[in-house]
1. Identify which of structures 1, 2 gives the largest calculated value of distance in nm of label points 7 Å out along Cα→Cβ at positions 119 and 191.
2. For structures 1, 2, calculate mean count of other Cβ atoms within 10 Å over residues 111-118 and state which one comes out highest.
3. A value of 2.0 was computed for distance in nm of label points 7 Å out along Cα→Cβ at positions 39 and 71; which of 1, 2 is the source structure?
4. Of structures 1, 2, which gives 1, 6, 12, 15, 16, 14, 11, 8, 6, 4, 2, 2, 1, 1, 1, 0, 0, 0 when P(r) over Cα pairs in 5 Å bins from 0, in percent is computed from the coordinates?
5. Figure out for me which of the structures 1, 2 the number 3.4 belongs to, where distance in nm of label points 7 Å out along Cα→Cβ at positions 63 and 103 was derived from the coordinates.
6. Mean count of other Cβ atoms within 10 Å over residues 47-54 was computed and gave 17.5; which structure, 1, 2, did it come from?
7. Ranked by relative contact order in percent (Cα under 8 Å, 6 or more apart), which of 1, 2 sits at the highest value?
8. Given -8500 as the derived value for helix-only ellipticity at 222 nm (-39500 (n - 2.57) for each DSSP H run of 4 or more, over all residues; to 500), which of the supplied structures 1, 2 does it correspond to?
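All of the numbers you see were taken from the coordinates with simple rules; none came from a lab. A quick note: this is a predicted structure, and the numbers were derived from the prediction, not measured. Cβ atoms are built from the backbone, for glycine too; each structure is taken alone.
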Structure 1
Amino acid sequence: MVTVRGEAELVSAPDLATISATVHRTGPDADRVRRELAEASALIRAIVAERRSSLERHSTSGLHVGPVFSGRGGQRISGYRGRLSTELVVADFAALADLIAAVSALDGAQVDGPWWSLRPANAIYRQVRIAAIEEAKRRAADYAAAFDATLGELVEVSDLDGSIGAPRMMKAFAMDSARGGGEPELDLEPAEQRVGAQVTVRFQLADD
């Protein structure tokens, strides 16, 4: 019997780019902060509606409204601050820079990302598994030949989870709509995605 491990790694262009758009607000009371965040949310929805065909999906990913404490011992509430975060998953990379510019132009907006990724159904996952199996079969055949034998019946296959390299993140940035100058030109280069697979295979050996 021979037991071997096959490994493979393939590289693919990403399918998706995810950005996080966060709008910050401050005010003298919580109601005002919530109201201004609701207004900002409506503006983001309008931006999304204009670019819906370029997006895979979008969702609210976080909301926070809380008091700001000041004074001796931090016991006095001097105001409130809040933030609203929206996750935008972009499928059409040609529209990515325009989307970032539109969201960044909102008052008090911050954009983080992009994070590049593959769709779960991307064919590369199957391709890398098959490549790992083929590598395991070649290694097993080499061992068998070294002992003047051939591969016999397949006994067991153990498929370890494949892995994907951590998505590369662009440096987070924030833009103030009050800044002068023309529209920023963003040159966003998609990061290659590395997908790996490992498989352990056990064969019976047969006399040659």
Structure 2
Amino acid sequence: MKLPKIIAVGFLLLLAACSSKSEIVYEMGLKTRSPARAMKLIQASERMMIRRLAATDVKNSLVTAVPTGFGSGKLTVKVADKKAAETVRRILEEPFPFDIRLEKTGTGKELSEYAPAGIEGIDLEWIEVVESSTGQIGVELFFTPEGRAKLEKIFKDNEGKNMGIFVRDILVSQLKIQGKVLGEKVIIGGIPSKKVAEVFADDVNVGLKVSFTPVN
């Protein structure tokens, strides 16, 4: 006779635990004219959020990203407490600096050892993971017409110098400018795995092409 009461108490406790979760909702602005890329940005935003929360040790979170119209979407994150909710807001609202710089001296790794080359996030259109016929993994950088013109000038004027790609002011790739003519494709190679390449592409595409506006 007492068993139903125990079940009822357990059910009420479960409801109480669920209702204590914080829900954070953001409108997503997708900076692309391509429907296919817009969908990729929505999916990448969800993956990025799941990874970033796991990296900050936020547990029991639920992340969903859905399209709401052409060029827009909604990201909903449910977390256990207010501290985790603040982590979500910090991740989504922090700036995402991206730029290409020219090395000033030596083979430096720090931002201060490079000079701005005039190419920033606005000049990059998209990043795509690529794989060669021999299985080598890389990411291809697609520039806007203005961005490509800037990069062509950098190659023309700086043969033999090192060029660094910085994300969040951290050097993520360095290459030596060989030849004065920019090739048809701009590919960063030497990436250890496809998974690493996918994470990098997700982070940069979302960081540069998605704006997050809080709803609540």
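1. When distance in nm of label points 7 Å out along Cα→Cβ at positions 119 and 191 is computed for each of 1, 2, structure 1 gives the biggest number.
2. Numbers: 1: 20.8; 2: 14.6.
Across 1, 2, mean count of other Cβ atoms within 10 Å over residues 111-118 peaks for 1.
3. On the way: 1: 2.8; 2: 2.0.
The read-out comes from structure 2.
4. On the way: 1: 1, 7, 12, 12, 11, 10, 8, 7, 7, 6, 5, 5, 4, 3, 2, 1, 0, 0; 2: 1, 6, 12, 15, 16, 14, 11, 8, 6, 4, 2, 2, 1, 1, 1, 0, 0, 0.
Computed on structure 2.
5. Numbers: 1: 1.8; 2: 3.4.
Computed on structure 2.
6. Only structure 2 yields this read-out.
7. The structure with the largest value is 1.
8. 1
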